[in-house]
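Quick note: the coordinates plus some simple rules give every number you see, no bench work behind them. Keep in mind that this is a model prediction, so the values were computed, not measured. Cβ atoms are built from the backbone, for glycine too; each structure is taken alone.
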Structure 1
Amino acid sequence: MADISASEREAYDTVAYPTAIVSHMTPDRIRAAGLLHGWSAPDPSAASVLEIGCGDGLNIIGMAAVAPRARHVGFDLSEHAIARGRALVAAAGLTNVTLEVGDILDWARKGERFDYIVCHGVYAWVPEPVQRALLGLIGAALAPGGVAYVSYDALPAAAPKVEIQRFLVRRTAGIEGVEARVRAAVGILATLSRHQVEGSRLKPQLEVLARSLPSFDAAYFFHDWLADHYAPPSAAAFAAAAGAEGLKVAGDAGLTDLFTHDLDAEAAQLLGDGDDWGARSEALDFLRGAQMFRRTYLVRADAPPPPATGLKDLYFSFDGERDMSRHDETGEDRPRYSADLGTFLIPTAPAQAAVMQALWDARPGELSYAQIVTRTGDEAAADEVLRRVCTLGLVAAHATPPAYTLTPGERPIASPLARAMFATGSYAMTLRHARLVPKEPPTAAFLQLCDGTRDRAALAHEMSARLGASITPGQIGAALADISGRRVFLA
């Protein structure tokens, strides 16, 4: 890649970028979000999917694991990352995914078209010519009616990070070795944070960073905060750059562009009409100031997806918490449903209460749109509530039926991908594209045994031998019931 230095190429091979499992970038979630936005993306079960800058390919491998009839291709500049991904593909026995070493500037498969193109966390961290080439590749390779997903840090919320990041890069530039540079940068951040005066414009960003640092992977910190290139665009600038390549923005994967219920009349006026997504989203970013990381959908300007026919094909799940300790003025219980990211809902209308109760009762499973409508008895009201709770990020919407079962059969089969991941690592991917970290160390070994060749008695025998303790078929059944809630057993 002409605009990436040799040292930067080496950095990605020397320091493996830790792959995040990103459910929003799967065709399943993209199509679901599209239906909420009002357009219909291709059927994920038989689609063609391209991932640009796939790293070790974990995300596109996860997509391939649940869509055996679909075609999946990923490429990355790092030979080491691609080698790791190919080893996982072989271990999981997948035949519908291809990983290649490739360059955004001159990718070899020119002329091919894909229904879905995804690129996570690349755009803001590459030079401007590569940014143009990335959008140009999407413009050339996206099939009519297809959808692209591009995620990136965005202005204005990322503005303090830009200056802090540049300062860290300058101050650590002469330090040899990744670990030494990271240690020095973390020390600088601690010093900066300690000395911020009251009213500092940098203080909020530094405080958030200080709270997050203990959970940061050193490799992530190195590639994010010490990257040679870091240029987050505004939503409007990104939309304009995409437009130059024959693309237009179709929405945000986090559905933040749909949540405007909290705006007063003056704020709503700032948004303008709904046709100019760039201006509208830029206004939202200034109104709220919290949208640092954007997940943007792009479609062909000359051939966008067809209009949606509603939410009838979707499946919904609630994976958050419910607090029943609250009471209203009459003394009655008022449940508070909350999600990991801090969003919550206290139902104030019968339809809200009915939808959330139905989803709560279905945990850890899902309900189809039809099942929710049946339980609430009012399709229009149920539809309105589902749109609201999905937009809040409280409820997840899926466009494909579950590939998992909550009741494993007599000879349970865990996902081959999960089994392959546990053979060499400490975590795995579920059949709904989420991270599975075992609560107990023997869980990984147990799931590797669940390959469809053993019944509960045989599993008990094997686990007894491994643990040096007597494990009964009943205990195996209890373990299956517990672990199946993580959506890892094949239906």
Structure 2
Amino acid sequence: MRPGLLLLWVLAYLGLLLAVAAWTSRRADDAAFYVGSRSSPWSLVAFGMIGTSLSGVTFVSVPGAVGLTQFSYLQVVIGQVLGYAVVALVLLPQFHRRGLVSIYGYLGQRLGPAAQRTGAAIFVVSRTLGATARLYLVVRVLQDMILDAYGVPFWLSAALVLLMILLYTLQGGVRTIVYTDTLQTGAMLIGLAVCTALLLQHLGLSLPQGLAALHAAGLSRIWRTDPMAADYFGKQLVAGLFIAIAMTGLDQEMMQKSLSVRRLAGAQANLLVLGLVMVGVVALFLVLGGLLVLAAPAAGVHATGDRLFPAVVLRLLPAWVQVLFVIALVSALLPSADGALTALTASTCIDLLHLPARRHLTEAARTRIRHRVHAGYALLFMALLLGFRALDDPSMIGLILKLAAYTYGPLLGLFAFALVSRRRPRPAWVPVVVIAAPLLCWVLDAQQARLLGPWRVGLELLVLNGALTAAGLRLVSRPPAG
């Protein structure tokens, strides 16, 4: 299909999202923006969070990595199911009981204002880097498939996508993205199912025959049994457990959607259902990746990594499927970016600027400040997208998980310390600890061969980072009074 027609379909889809945003943002106030007025249906939240959790990285990068890592990523996802259960049964009751708008308010209540500000600042850094890495991947694919043909520069493509996201999240916030994420997740999953079915048809295989072919080609291997390797299954399961706790339970973007559900039981059901559904969805992405590897050589496709899926779609599949792929790709892009933009705005306004507590400001003044913060983060996203363009990592999922290990580790340590200890750290030392812990992890990671011999540290670096943070907080804390 010609790039112009693909572009028209994308514009029509974006117009639909703007219409949904206009409908949901009518009479939206601060409560609607931050937590959806605590009236979101849990089933919609759970379905929409599939798209947020998966993002464009899963849509493109997970299938593209199968040729190198087979199905081993499923080890991490199985660990994440356990992590979602911990979030639902341990963290959510704490947050709901306190009626929190920002989850970093819990740190403020337990450890003091310095811990709340530090936790919010860590979230700002981690979510900004992670969201822009995900956003970059999908903008790059759209650039390759459509916009390069018209000579549109990458910076302009990125700016237009960010402007679109800014327009439909600026007023409605969480109330809007609960509904737009539901629409986007549906489009992404339909695209996944259709592409998988048509690849099987192209290869002349049923689903059971396709699975057998993947097994015969050595592409469906899940478990890694070498304890020294970075992808050993024990390490991956533990890493998945703590990745889910950190990147969902300690992440304002993810938790603000659960906090928008009125009843605790509904919010818990949302996360437990999400964990189980994620296993099936990621497994289908891995099957799709294996089929792409099988189909590519005969079609003359030599792309690898993140470029494999788009290349096969353009070469092998019908024009209408190319439209569906692009719509699904955009749908995979937007939930990870719109929620991040909204959550970063919420955390900055609540935890760092304390806007709800500044009663001397009128509601109109608070709204203006919120809009400026929202637009400021969009500009920051733009600058980081240009930085990722210069880096152009061939497989973004590895980079994103590595970033998570460094940036979410201190959050893991802060919340663990707040949950299990009655001590309060000295305020001035909290930022020192949360900077020192990832620096120590970086030294260990860089010197693995010299310090650890054949042992390799993988994604469990996140757990070590959290443990070092908690230990550091213990060293700089006071015993409880009385």
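General remarks:
- Answer label among 1, 2 for the case where semi-axes √(5λ) of the Cα gyration tensor in Å, calculated from the coordinates, equals 35, 28, 20: 2
- Structure responsible for 16, with relative contact order in percent (Cα under 8 Å, 6 or more apart) calculated and labels 1, 2 on offer: 1
- helix-only ellipticity at 222 nm (-39500 (n - 2.57) for each DSSP H run of 4 or more, over all residues; to 500) from the coordinates reads -13000; which among 1, 2: 1
- Test item: mean count of other Cβ atoms within 10 Å over residues 102-109 calculated as 16.2, pick one of 1, 2: 1
- Test item: Kirkwood radius over Cα pairs in Å, for residues 318-365 alone calculated as 13.5, pick one of 1, 2: 2
- When Cα extents along the principal axes in Å, for residues 246-429 alone is computed across structures 1, 2, the figure 66, 38, 36 traces back to 2.
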